[in-house]
1. If distance in nm of label points 7 Å out along Cα→Cβ at positions 46 and 142 computes to 3.9, which of I, II did it come from?
2. Quick check: 10 is what I get for relative contact order in percent (Cα under 8 Å, 6 or more apart), calculated from one of I, II. Which structure matches?
3. Name the one structure among I, II that distance in nm of label points 7 Å out along Cα→Cβ at positions 158 and 174 of 3.3 was derived from.
4. So if we calculate FRET efficiency 1/(1 + (r/R0)^6) of positions 54 and 150 (r between Cβ atoms, R0 = 35 Å, to 0.05) for every structure here (I, II), which label has the highest result?
5. If we compute FRET efficiency 1/(1 + (r/R0)^6) of positions 38 and 182 (r between Cβ atoms, R0 = 35 Å, to 0.05) for structures I, II, which one ends up with the highest value?
6. -3500 is what came out when helix-only ellipticity at 222 nm (-39500 (n - 2.57) for each DSSP H run of 4 or more, over all residues; to 500) was calculated for one structure; which of I, II is it?
7. Using distance in nm of label points 7 Å out along Cα→Cβ at positions 78 and 102 for the comparison, can you identify which of I, II gives the largest number?
8. Assuming 67, 42, 30 is Cα extents along the principal axes in Å as calculated from a single structure, say which of I, II it is.
Structure I
Amino acid sequence: MKTHTFLLSAILSQCTSMVASHAIFQQSAHGSVDDAKTCVRLPPNNSPVTDVTASDLACNVGGSKGVTGVCEATAGNTFTVEMHQQLNDRSCATQAIGGNHFGPVLVYMSKVADATTADGAAGAWFKVDEFGYTADNKTWGTDLLNANCGKRTFTIPSKIPAGDYLVRAEAIALHAAGQKGGAQFYVSCFQVKVASSMGAAGQVPAGVKIPGAYSATDPGILIDIYASGLKTYTIPGPAVVDASFF
């Protein structure tokens with residue numbers, strides 16, 4: 001009986017640890033201005049999406065519906081997305097995404113008519129930022145999130161037109177990605193109104209559909225990250241938009 005009790009306790013402890021390691025992109029900032037949760041479409045919990053063909057991949061579960069808040073931003077300036085394991089916990093003492101949830105961090109944008117009503121799956125997404133893996137020091141994008149209190153800061157392309165956008169923040173945990181369907185996608189969308197010196201004359205970069213941009217067998221999605229001598233990693237999706245947009 002003691003053996004059974006010990007095993008059950010160990011299993012429950014492991015499950016608790018796994019759940020605690022899940023995370024949510026839940027805050028943002030434009031420049032030095034903290035927007036908190038003003039414009040984020042929060043998922044119902046911190047669990048990941050695992051089906052690359054699901055509509056939830058665009059903005060997570062429930063993310064097709066907008067919220068009332070819209071954050072401001074300026075083309076050519078910085079925007080920050082912020083991840084933490086639990087809602088309303090911005091403590092830097094806790095890892096943003098814990099456990100062995102190693103993987104890349106990616107940020108996309110999509111030009112929309114109205115950020116509060118666009119569903120995300122119908123638009124075209126262009127990638128504005130990414131960090132995958134550096135073999136020299138064995139650093140993943142998620143390691144950088146943990147080192148920076150959950151924050152990932154990127155520059156909004158300066159040549160895009162003014163208007164409404166969705167900003168899609170994504171971390172892909174690859175600890176179980178050695179088998180098909182094992183990759184875990186942590187996604188949130190932020191509703192943003194971008195001011196631009198280009199006015200309406202700016203150019204929107206070519207984009208991809210989400211879902212549609214990823215395959216379950218992409219080398220950056222179906223991968224054993226614990227394989228001996230991992231030297232390179234192929235980040236899923238399109239390349240970051242051309243430097244001419246910045």
Structure II
Amino acid sequence: MAIRCFVLDDEPLATDLLQDYIGRLPDLELAGVTNSPTQALRFLQQTPVDVLFLDIQMPRLTGFDLLRPLGYRPKVIFTTAFREYALDSYEFDVLDFLVKPISFERFLQSVGKIYRFSPSAPPQADVPETPKAGKDYQYFKVNKEMVKLYLEDIVWIESIKDYVRIHTVSGPLVSYLRISYMEEKLPPNQFVRVHKSFIVSLDHIQAVSATYIRVNNTEIPIGRIYKAKLDEILQRD
């Protein structure tokens with residue numbers, strides 16, 4: 001299900017930029033955009049959204065003023081040219097704080113946090129993790145961290161231009177990598193590229209048809225130029 005986003009900034013150039021960034025990601029849906037804080041407040045009180053990209057310093061209402069009367073709390077990503085607001089913003093348990101000008105790479109880091117802290121993500125048990133002795137793993141840069149992923153936990157990988165969304169058993173992560181690099185990095189006996197935009201884990205394949213592969217109850221298309229190699233691998237296994 002798409003993540004519903006709303007953009008509020010009193011600068012039209014800023015809202016245009018965020019609209020463009022949101023439009024590049026298929027999992028994000030733009031529910032509304034405005035340069036008016038009062039219009040935004042009326043809309044948000046009537047129409048709940050999942051994520052709010054919110055400027056802080058605006059005429060009549062600040063971003064902080066807008067949040068207080070809301071009857072619910074969407075995930076908030078503050079967007080501002082003033083770094084001094086960063087400390088105050090955490091009073092509202094914000095997801096992220098973006099300082100203008102906002103690059104697409106930095107925007108994607110915020111989107112990665114949306115996925116990581118989504119309520120739809122499987123709950124994590126409050127017990128020590130059992131080490132996976134002898135299991136293969138690799139590190140991937142996610143936000144400003146190098147995240148350790150066990151290869152057996154990767155279900156499929158999706159290309160988003162210069163980025164990839166790595167779908168794992170615990171939820172998706174976004175990393176600044178090209179899918180061609182991922183194809184070279186991952187062991188060919190565990191992963192296969194089935195489309196210009198998708199790599200799938202052989203262990204997580206549930207079913208295969210002439211046009212798609214089903215993994216984790218999701219249908220991944222099979223590209224024509226990749227079908228012969230896929231058929232060869234499946235017959236070998």
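What follows draws every value from the coordinates through simple rules; no lab data is involved. Please read these numbers as outputs of a predicted model, since none were measured by experiment. Cβ atoms are built from the backbone, for glycine too; each structure is taken alone.
1. II
2. That value comes from structure II.
3. I
4. Sorting by FRET efficiency 1/(1 + (r/R0)^6) of positions 54 and 150 (r between Cβ atoms, R0 = 35 Å, to 0.05) in descending order puts I first.
5. I
6. Matching structure: I.
7. Looking at the calculated values, the largest one is I.
8. It traces back to II.
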